[in-house]
Every structure is written in C-alpha cells, then in structure tokens.
Structure P
Amino acid sequence: MKEKLKWNAIGLVKKTQILYDYLQNEKNNIPIDHTSKSSKLLGYLAELNHLLEQMEKIEKIIIPKLEKLFRLKFTTPELVMFALSRPSIRNIFDDLNKHFKSDGNAPLNEKELIELASSGDAADVLALLGDAALDLIIVQLLWDSSLSKTGNLTEKRQEVVSNQNLAKYCDEWGLFTCRLNRLKGTTEEEAKQETINHEKATLVESVLGVIYLEFGQEVLLRIVPLIQ
C-alpha cells in the first residue's frame, strides 16, 4: 500500500449545530396555528439536540479516556464520533434533506447533508477495518512456532474477538451510552443480550479501526493486549 489510509473531517459537530440553530429559528418564526409544522420541527430539534449532547460526551469524556488509556492523541478526533455513529442517524439527515428541499431554503447544501447521513456507514467501514486489523494482530500476538500447538491459535483468537469479551471493554470504555443514534433507538433493556453484545463489540472494533487508520499496525500491537 503506497499511501496511508485516511479520512478527512467533515465538521460533524459544527454542521449539526448549524442545523439545530436554523431549525430553532424556523420554529420560533412560524405562526402559532401551524401546529403540524411546529410538531415536525420539534421532532427534528429533539433528534439533533440528542446528537449534540452525545457528541459533547464523546468529546469531553470518551476521547480523553481513550487517549489516556492508549497513550496516544487522536489527530482527527471526529473519527471517534464516526466510530460511535449508528446507521439509524441516516434517517435524521435524510428527513432533513427532504424537509429543506420542500422549503427551498437550507443552511447546508445537499452534499453536506448526504455526508452527515453517511456517518453511520463510516462506522460500519471502521468496524470492518478494526475487525480485520484485530484478527491480524491477534494472530501475531498468539503465534507459537510449535506446530503441535497450532490448533490452539484459533481457539485463543476466538476467545479474544468474541462479542462477549469485546462487550466487556465497550462497557469499560463507556462507548455504548455515548452512541450517536436516533433518540427513539432500541435501549439495552429492550434488546436481547446477544444483540447488545454484538453492537458493543462492533463499537470496540470501530474504535480499533480508527486507531489503525490514524496510527497503523504498530500502535495496535501495543493496544490489543489490553483486551486479551
């Protein structure tokens, strides 16, 4: 690979705040009798406010915690927000895209709204990257030159990368409660434990994907033993 993998920041927090402020102003200026539009705007504002609150938690709690734990400094902290984005947020920005098209006046252009809607997709790619990198690192760490012990490698690897094991570290790092998702998403109490563990494991893999993207394999070799 000739060039290092990278993603550019898109201004996730700033643009979400711009949308919130614009919609708040729009709501304040609609006639009192336009109850349907007012209700719709209140729904958008509640969703965006939830995202902004979660982003603040990630910025002030999660990122400093991970930087201290892993002894590194994220060069593009927004990638951690991508890592904790869930596919459901696409619906928020897709709905807003439709809203602004019908009104003919948007604070962000269509490309910017599509980028915001794609945040959840970015999380899936980061999880894929983290999962692949984790597999490679685990094999290197557990490698034993004795052929008689090769059968143990797959078993040991599975213990480390299992959803149940990774979910423990998701809880330790506080990732699950800081997800960027829709306000009415499934809660931990409502979902089956197996489903929750899978999502928690995915969040950990996404964070590892960010670390691989920003710092490469050598840093992951130092970090992965923390989750064994």
Structure Q
Amino acid sequence: MKLLEARNLSHHFDYPLFSDVSLSLDVHESIAIIGVSGSGKSTLLHILSTLLRPDSGTVTLMGRKIETLKNRALVNLRRNDLGMIFQSHYLFKGFTGLENLEVAAILANEPISQSLLEQLKIDKVIRQKVTELSGGQQQRVSIARVLTKQPRIIFADEPTGNLDSETAQEVMHLFESYIARHEAGMILVTHDEPLARRCQKVYRLEGRRLVLIKGRE
C-alpha cells in the first residue's frame, strides 16, 4: 500500500530549489534524502508533510490528495497519521517531559510506553522540567512524543543532529523497529550519509533534481 505519492513537485523561494521531483513511500519502507545545505531537503520534507504547498505538483497521503483537503481534514490528518520530528524539539518548556508525552497520548488516545522511554534512555529523567534536560534528552523526549501517537508516516528532519553517534544509531534502530511492527513508513532528511544508508531507499537532492542512489523505484 502506498502511504505517500508525490508527483512532479517544484518549488522556489528567491531562486529555484527543485523541479519535477517524484517519489513514493510504501508501508514498512524507509526513505532518506541527503544533499548539501540549501539544496531544499527540508523544504521538500515540509511539502511532503503538508506544512508547505508546492509551486506545482501533487502530494497524495493515504490515498487523499492534500490540495483537496479542507482545513479540518488536514488538521485531523496531521494529528492522527503524521509524526513530525525536527532538529528543534518544539517541546512545551513549562512542562515536564512526561507532561509533554501526556498531551500527545491524550490527543492520540494512546498509552505512554515505558519500554519506549527505556529504549530512548529517558525513563529516569522524564519527570524533570524540559528546561532541566540536556539538548539530547530534549530531542529524545520529542522523538518519544511523536512515536507515542503511533503515526502512519514519520517525517524526520535531522532527528539525530543533537545526539552522539551511538545514541543516533539506537534511535535509528528504534525507527526501523517501529515501521516494521506497524503499518507505517518513514522519510528522513539528514546530513549523516552512513545513517541515511540504513534506509531502504536513499535519494540525493542536487542540481534541482532528486536522484536515487540506493534502492529501486
């Protein structure tokens, strides 16, 4: 089943970023997008995750074309089916780590997994205020918050940027296990090419084109 299908996407700001970009994501599949800074990787991810509209082209999520959805349907899609992890964690700073997870759990009507907290090594600090946590701990709370809602698609923009290499590998293993166990997939944007190559498909965004460098269409 196709979780996501993007066709002929183009976008620009003050200058052209990319054009005629197409890709698709199946259930249990992971895709990485790499490229130099400024090539448009994060912008492409924002378009695929409904946060930005392309200049041209279409994005279909779970069989629904994004441009045809009304605001309420779009909000429900983001809340129920999409999980977005960014390098900036966007946690509620006045809350504890646990309270941040509880908000996600309530909205998604899903329990908080103690096993998940242990895998991310935040089970001992989860009751501390966000401002008392290190940058790496905050990022792991952010990852736990997204996985708690059990999304169909994980969109991850440099999710391991604040983590040491060992923890980054553990987090990647967690993502891989998650999409293997659920009817889910992942699109990852990263500068870490060895990490990217753990995904089943790897694309490089260069020269305004998306080039497949690992896997098959």
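When Rg/Rh (Cα atoms, Kirkwood Rh) is computed for each of P, Q, which one produces 0.96? Corresponding structure: Q.
With respect to distance in nm of label points 7 Å out along Cα→Cβ at positions 45 and 69, the largest value across structures P, Q is given by P. Given a value of 15.6 for mean count of other Cβ atoms within 10 Å over residues 109-116, point me to the structure among P, Q it was derived from. Answer for the origin of the read-out: P. Looking across P, Q, the calculation of distance in nm of label points 7 Å out along Cα→Cβ at positions 53 and 77 that yields 1.3 traces back to Q. Among candidates P, Q, the computation of helix-only ellipticity at 222 nm (-39500 (n - 2.57) for each DSSP H run of 4 or more, over all residues; to 500) that gave -22000 used structure P.
When relative contact order in percent (Cα under 8 Å, 6 or more apart) is calculated, the result is 27; to which of the structures P, Q does this value belong?
Details: P: 27; Q: 31.
Only one of P, Q returns 27 for relative contact order in percent (Cα under 8 Å, 6 or more apart), namely P.
Read-outs throughout are calculated quantities, based only on the coordinates presented, and are distinct from any laboratory measurement. The shown structure was predicted, so the numbers you read here are calculated from the model rather than taken from an experiment. Cβ atoms are built from the backbone, for glycine too; each structure is taken alone.
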